[in-house]
Structure 1
Amino acid sequence: MPSMFRSSLMLALVVVFTGIGAGLGGMLLALLLHGIQHLAYGYSLDSLVSHETFLWGVTAAAPERRLAVLVVCGLVAGLGWWAVYRYGRPLVSVKQAVSEKMPLMPPGTTLAHALLQIITVALGSPLGREVAPREVGALAGSWLSQRARVTPEQHRLIVACGAGAGLAAVYNVPLGGAVFVLEVLVGAFSWPAAVIALTTSAIGASVAWVGLGAESQYVVPHFVLSPALITWAVVCGPVFGLAAYGFTRLTGSARANAARGWRLPVLALINFTLIGGLAMLLPQILGNGKGPAQLGFDNELTIGLAALLLLVKVLITTSSLRAGAEGGLLTPGLANGALLAVILGGAWSLIWPGVPLGAFAIIGAAAFLAASMSMPLTAIVLVAEFTRIDHDFLVPIILAVVGAVCVSKLCQRWENAG
């Protein structure tokens, strides 16, 4: 009995300290991101956390400065990842770390990989920043569970929960982090897993409040639910699924054929220099996509601008992965969904007017994210926590997500059958 109590106490301590470690890691990475953004583009230099957004900062910066920063981004990305692959130990992803073989994540290489993602996204890379805090959180959980000598099953769960807590910390999504663990990393529900995932994510998010504050990721106006919006969600949900399937194919192929060796620094420099050139005219394309998504939610995009931004964002996201840059696709997917929704919603308004484009954008963001990352529950919870939208809006969001995921899975099945 005493040994059982000791092992339970040890597990509880590992859970708590994993949440704290992931929260601190996520907070520090977010502060580093803000600091580099402010220095690179010359805004909010007196505060790491400010109300001036990255989109405001890059738009206010001179076009030549945008180009120069992206050239630096290309050098950092190319030389940085070349060095990681050349001199570091083989990288182990979070999904690999929680698999049955349980390979250990190399601490130095993983931290270098995470830092490079944060630095390049801060400088303007179109990829997401959410993988870095997940990796750091998983690394903290792995280190603690090894020291505590927990069982292999508990080790895998702690690593997964560390990753979820990192996500919860950097985006202030305590429930979303926990659901991500259960739906995406563990792939099954059990009460012990749910309790541990919820605990670590809540601790991670609350620890990050110390440096980042308890802010929502997106500020959205009040939207009124209407029959037109619900009907649109049902009709257009499958369209988002089809688009997400195409985006997944594009980015998956780019990742599979990513540049390595001497090609990596060369292609990375060319890629980010071209992005810098485009950003001289279109500053909205810089960064992980949070800016365009916010513009969509705020009803500040025309259909033409949304179409242009969507095309460019898809192209530069794919080209960056092909050039060897690393990063997530969560925020890029969310932005793509919002932009596509503005286009589809604008067309719908010609038939059934009265719905603000921002309302379409929120629903489309959730549908595209759910289908592109195969995580319907996580996408619904994340968008609800990101935007703090009214509860009733869950109805059209869920309807669109169901349609999108069903069509996306159907396309995958046809592909596999062919």
Structure 2
Amino acid sequence: MLLQFNFKNFTSFKDNASLDMTATKISEYNNHVVKVGNEKVLPVAVIFGANASGKSNVLEAFRYMSRYVIASFGFGGEISGKESGPESFKPSPFLLDPKTKDAESSFEVYFISSEDTGEKSYNYGFTIDQNGVNEEWLNWKSKSSRGEYKRIFYRKGKKLDLQGIPAKSKENLEIALEKETLIVSLGAKLKIDKLKFIRDWFLNNDFADFGKPAENFFLSEKLPADFVKNKEVRRNVVEYFSKFDPSIIGFEIETLEKDDENKSIKVKIDAVHKMIGTEETASIPLKLESAGTLKMFALYPLLQKVLKSGGVLFVDELNARLHPLLVRTFVIAFLDPEINPKHAQLIFTSHEPWQLSSKMMRRDEVWFTEKADTGVSTLYSLADFIDEDGTKIRKDENYEKNYLLGKYGAIPAMMHFDMFKGE
């Protein structure tokens, strides 16, 4: 489970930002808290904020870190044709300050492994600029340890301390390591178990950004694994749909094209509905279903993946095109130990203030982003928020009302404008 994510100098976040998934010592909804090893962890976090305040950038920072961990084993001069590697993998620093626009960006996670792998805690991170990786570290501690983390490796510039890496693997790492390549990424490629474990933790997480039209389209086209060939998978999808659209009772699959090896490459999918007042059914092309139904269909593979792996699902604009009760049902799935026995986590952004209800969320599950006039975003928790009187927010407050009144910040500045003024 993710314990904490820290990052700095990325997009609108100039200074250190920290998203902490460990539970604070508050009394509400103790059933939301999962105990893993010596840690008490939250399965859910929601981030609120005005448009362009930085909500999406929190998720993008984690996505950038994950992509770099997974792919950088292939970066290098002969691969990219450039000293600094592929353009798309360069970090995006805060550009509105001359001190940061050319400075390095940093990314760091703390996470704890499952009971099956010993409930060990890990601290992994790196700093990177336009020329490549400057620093990288990996530390760990056992379930029984309450002290400091032990080093597995540390890298700064060309200096490498690989004390926790098997001796037979050290030389391979030293020979093959490029400036733009992460040790974890390369080590996973070289099948070094300790490093492959870290890489795989990132692989088990997933992302969905419903605010981007291209990604939204891609997600809507993505089918659950074995959906076409396996009737049991389709039955499971129908069961999933029954929670919010019981009119869908099945799916019909028609293969439109096949390749030379007789593998399906293009299919037509119809949703099967029961007709009113009869036992007959009607088939409707899935693409003609409502935007909300298509979004829930797109979310299904992601949900199944993280529930199976115990990963983290990051969803930008979870509330878009979905009824608030559907969002609530989706969130509750992560809080139900029977549905979520491997302690998968959900981190999502939202504009829906009703989700701030004290009858649904703990204060430490609620986060805000706010952007100053300088363009700098900050990230803070409702549990840590201190009002103008110097006191913390009480659990019996009306969070929704107070948020809309601007008590917690993170709302747009409402200013009257007249687009026709002066004409």
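Given a value of -25500 for helix-only ellipticity at 222 nm (-39500 (n - 2.57) for each DSSP H run of 4 or more, over all residues; to 500), point me to the structure among 1, 2 it was derived from. Derived from the structure labelled 1.
Where does the value 2.4 come from, among 1, 2, when distance in nm of label points 7 Å out along Cα→Cβ at positions 128 and 232 is the thing being computed? Computing distance in nm of label points 7 Å out along Cα→Cβ at positions 128 and 232 on every structure in 1, 2 gives 2.4 only for 1. Ranked by FRET efficiency 1/(1 + (r/R0)^6) of positions 272 and 312 (r between Cβ atoms, R0 = 30 Å, to 0.05), structures 1, 2 are led by 1, which has the greatest value.
Each of the structures 1, 2 was assessed by Cα Rg over 2.2 N^0.38 Å; the largest value belongs to 2.
Read the figures in this text as sums done on the coordinates, not as results from a lab. Quick caveat: nothing in here was measured; it's all calculated off a predicted structure. Cβ atoms are built from the backbone, for glycine too; each structure is taken alone.
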